[in-house]
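Some structures to go through are shown next.
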Structure P
């Protein structure tokens, strides 16, 4: 690879990374807007018809407080059966996970296009974020490609559609359970979490810092438990059946 080809490769790889990061950040805000739309409708149906007041109340609220506010309003104003509560919980859990991903991306320091005179591949962005836990400092490190950010954008698109569909149910007085198929959502979630598990194992094999290995192993254990829960939900197991399965494993 000559110098001209190397420069062209650098431009192509870095453009893709910046584009994929920016696209995810924008699409994440679409999810937040869908939640805001839901909240406006819920408050309107509860008697707060002046939307300017609602907009004042929502101004400056970030993603996680927005999620908990929406959840409280739904529980207060809507009558949901067990299946519908699971559908709501599934969507809110996915949004909470995506919010963490978004915060890590936005608040990390990213090194895009970095290399040396022998570098020929610039498709991976390295990131770092200062973090702390009960043991003290716990630096977070990331290695992501454009396709990784693109997967997050796809999840944001899916969630925005889900919350807008919920908006239609609330406004139209339609049953949530008749407008969602829980098994399909569970299958999608399983695929997403399995991809997350694969990514965590790849990071574990690549990292050399002991503190990062500890953090990644904890994340793998938590993700493994999440996969179990999703499989149990997918097959509709109750608490007693889950106990039987786990006692035999």
Structure Q
């Protein structure tokens, strides 16, 4: 007897939410066979349903129990399965769905030219996906800077500055679904690594505490008075103040 459950299926998305993440725990062994021997199983899905879903912008399968792991299926609409090999253990995967939203109509894209070696960059708004390997697919590593220390950056966010290391020169088109036109942040005295907005602006601080600002281009620092979309910059404050970049 064939059951038709199509009438019971309905996609429900919260309005204005663009990203959804589901976590899967897969045990290749299950409860069959000898427990200490390697085993294999297969994750499968109906790619036709995904292809026929007009609201989906991207849907990926990643390793791990969050959305920062290695991408194993770039687009789940293009294949129907993924083989999982292992022992009697739980292996975690995440399904990351990027949904189309009403904000997609204001997407702004810019070209960012990266050189071989280190580049000082920023994202001009909220990207479709925040992962470094999605935005700059060939990047070797990236670092952010906060509270006087560097940290390894697996994801990139608006308003922040990052060092990105490239194995070769390449130009990337970076798109922001919600471009940032202005922002402000409370900063302490000293050096800070900040990002630019979606247009060239002259940064400031409420109490005029900016001592100097530098960009890093073509392998050298240059003093600036205006930030450039796609590039980050160092700013030194003489005293704690509210720093802003605005139109």
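Observations on the structure shown:
- If Cα extents along the principal axes in Å, for residues 150-221 alone is computed and equals 41, 30, 23, the structure in P, Q: Q
- Of the structures P, Q, the one that 4.6 was derived from, the read-out being distance in nm of label points 7 Å out along Cα→Cβ at positions 22 and 206: Q
- Comparison of P, Q by Rg/Rh (Cα atoms, Kirkwood Rh) - largest value held by: Q
- Relative contact order in percent (Cα under 8 Å, 6 or more apart) from the coordinates reads 18; which among P, Q: Q
- Entry that produces -25000 once helix-only ellipticity at 222 nm (-39500 (n - 2.57) for each DSSP H run of 4 or more, over all residues; to 500) is calculated, selected from P, Q: P
- Here distance in nm of label points 7 Å out along Cα→Cβ at positions 174 and 214 was derived from just one of the structures P, Q, and that gives 5.1; the source is P.
- Label whose coordinates, when distance in nm of label points 7 Å out along Cα→Cβ at positions 30 and 198 is calculated, return 4.9 (choices P, Q): Q
No lab work stands behind these numbers, since they all come straight from the coordinates. Everything quoted here is computed from the prediction, not taken from an experiment. Cβ atoms are built from the backbone, for glycine too; each structure is taken alone.
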